[in-house]
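Enquirer: So, here come the structures, one by one.
Taken together, the values in this text are just the output of simple stated rules run on the coordinates, not laboratory data. All of these numbers come straight from a predicted model, not from anything done at the bench. Cβ atoms are built from the backbone, for glycine too; each structure is taken alone.
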Structure P
Amino acid sequence: MTERAHEQFGRLPGDLPEGRLLGPSEQMQRFGASPVPVMWISSRSLPDAGLWWQRLHAMRRDTGLHPVLLLYADDSLQPREPMAIDPVQYLREEWQRDRNQRAEWASGGEEVPVPDGVEPWPDDPGPPFDEWPGPAPASASGEDPDRIAGEVAEALAEGELARYVALVPAERSADIPEAIGWLGMTNHTGSRQLSAVLRSWEDRFGARVVGMAPAHLYVSVAAPPTSLEQAQLLALEHYLLCPDTIDQNPRFTHAGYAEWLIDNPGWSFWWD
């Protein structure tokens with residue numbers, strides 16, 4: 001184990017299931033990623049992964065390691081040094097980018113016909129705001145974040161959406177994507193920007209990063225929005241961070257997605 005890895009993983013619990021330290025693949029190292037391990041991960045999927053997550057989560061302050069559930073051991077990682085990013089400024093810039101793109105679409109293109117036999121997606125006018133509305137206000141109260149995160153971890157494991165258990169050196173769960181250089185969202189944004197927004201949601205809504213799969217992120221929410229107005233603002237933030245959440249999901253319009261967020265203790269994101 002390198003000196004840096006020993007410093008990061010020196011407090012691994014002694015009775016873990018069989019596992020190994022994992023860093024970027026040789027291919028990612030050719031793109032400049034450091035070969036230093038960035039996580040410990042179980043060597044196989046675990047039928048009791050949710051229980052392991054809860055146990056390791058309870059130990060995180062002693063170990064300095066945050067647990068996260070993974071669908072499989074993916075070494076397509078590109079960790080970088082932490083960078084301070086203002087999440088509100090980032091979201092506002094994404095808002096302007098989206099507005100410019102929508103104006104371009106409205107000014108030019110012909111409507112694409114729907115193929116025969118394919119159900120057209122519902123008409124969606126987009127976010128219900130003419131100007132940048134600012135971030136959603138924090139929820140006034142909520143449930144215990146640790147309990148809600150444990151329940152989401154159990155659900156992910158039981159649904160076989162994530163069965164490997166990993167440990168990541170991080171101060172808080174929102175730091176995990178940046179700490180490991182997760183690439184699941186690279187069709188739209190970077191791990192630094194993702195973690196910056198997640199930190200803001202952690203502060204305002206008691207959000208916790210619980211699991212990851214290829215291009216999927218699973219988050220528990222202890223204090224979800226309780227009103228439609230709050231949910232509409234938060235839905236815009238979700239959309240600006242992950243447009244595919246709505247654009248590539250025939251279940252939702254922007255209005256429908258906002259309603260779905262009310263009192264919802266679990267969020268999932270998918271970047272196509």
Structure Q
Amino acid sequence: MSKKLSIITINYNNKAGLEKTVQSVANQTWRDFEFIVIDGNSSDGSKDVLSAYSSFFSYAVSEPDSGIYNAMNKGIKISTGDYLMFLNSGDALIDNTILAKLNAELNGQYDIYYGDILHIDGIKQEVRTFPKKLNFAFFYEQNISHQASFIKAKLFKDIFLYNENLKIVSDWEFFTYAICKREATYKHLDSVIVTYDGTGISSNSINTPEITKERDASLHRYFPEFVKDYEYLKEIKFKKAEQFMYIRKYPIAYKILKGFMNIILLFLPKFNRN
């Protein structure tokens with residue numbers, strides 16, 4: 001009999017992170033899930049963690065793989081849950097009751113449920129919240145957290161598995177395509193669900209040439225017309241910003257500009273800076 005949820009954890013040479021993740025799952029008060037661990041043949045003692053918690057795993061393996069998304073796809077193919085949650089080694093569920101609290105909301109009505117995260121990078125901690133409304137404009141520059149998401153298993157059959165040709169942004173590609181192209185239904189869960197390990201590869205690659213290259217390739221593959229529009233809008237915004245900064249150099253002209261802006265604002269709804 002299939003479970004309501006499959007929790008999939010991938011790991012490679014991160015023994016301490018793996019144990020942290022496993023303990024956060026093992027301590028949950030709600031139990032209608034299976035726990036799958038895919039280890040990439042680690043050599044740092046991670047296999048000892050697999051042995052120590054072997055009775056708790058629904059499935060665990062340690063064998064070579066070709067990367068993060070190859071390992072995640074292995075987990076998908078093995079899973080039997082109605083929803084899948086990808087909790088990578090180093091990440092942890094926020095407390096022992098979070099799954100129990102969310103159980104009623106995971107009612108099968110939506111394709112994707114996603115919540116917020118506590119981002120931890122060294123001693124720095126920051127709660128990151130995600131919008132209730134998702135669209136192409138959001139995904140063009142950002143992403144929801146796959147660690148804090150519950151994805152209907154059927155989506156991976158109806159759409160595609162993670163793109164193993166990508167090294168960093170395949171989860172972003174999946175969410176963008178599923179929601180913006182295939183109109184997958186979604187709901188924001190107003191809860192901090194996980195502590196997110198900010199030392200991972202995708203965290204350290206934000207705005208680097210590698211992540212930009214992968215995202216651009218994906219956007220041009222699936223959203224070529226949208227990309228043209230957004231590139232055009234970005235160019236217009238840049239030119240307007242240049243013009244504004246140029247006018248600021250001249251006090252009288254800038255004062256006139258601000259005066260016109262204040263007059264226009266009098267006839268518009270109150271401007272909300274948030």
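Enquirer: For distance in nm of label points 7 Å out along Cα→Cβ at positions 136 and 160, the calculated result is 3.2, so let me know which of P, Q that is.
Expert: Values: P: 3.2; Q: 1.8.
Traced to structure P.
Enquirer: Which structure, out of P, Q, was Cα extents along the principal axes in Å calculated from, if the result is 75, 40, 36? Mind showing how you got there, number by number?
Expert: Numbers: P: 59, 44, 42; Q: 75, 40, 36.
Corresponding structure: Q.
Enquirer: Between P, Q, which one scores greatest on FRET efficiency 1/(1 + (r/R0)^6) of positions 8 and 128 (r between Cβ atoms, R0 = 30 Å, to 0.05)? Intermediate results must be reported in sequence, preceding the final value.
Expert: Details: P: 0.10; Q: 0.90.
When FRET efficiency 1/(1 + (r/R0)^6) of positions 8 and 128 (r between Cβ atoms, R0 = 30 Å, to 0.05) is calculated for P, Q, structure Q comes out on top.
Enquirer: In terms of relative contact order in percent (Cα under 8 Å, 6 or more apart), which of structures P, Q is highest? Before the final figure, lay out the partial values.
Expert: Details: P: 24; Q: 19.
When relative contact order in percent (Cα under 8 Å, 6 or more apart) is calculated for P, Q, structure P comes out on top.
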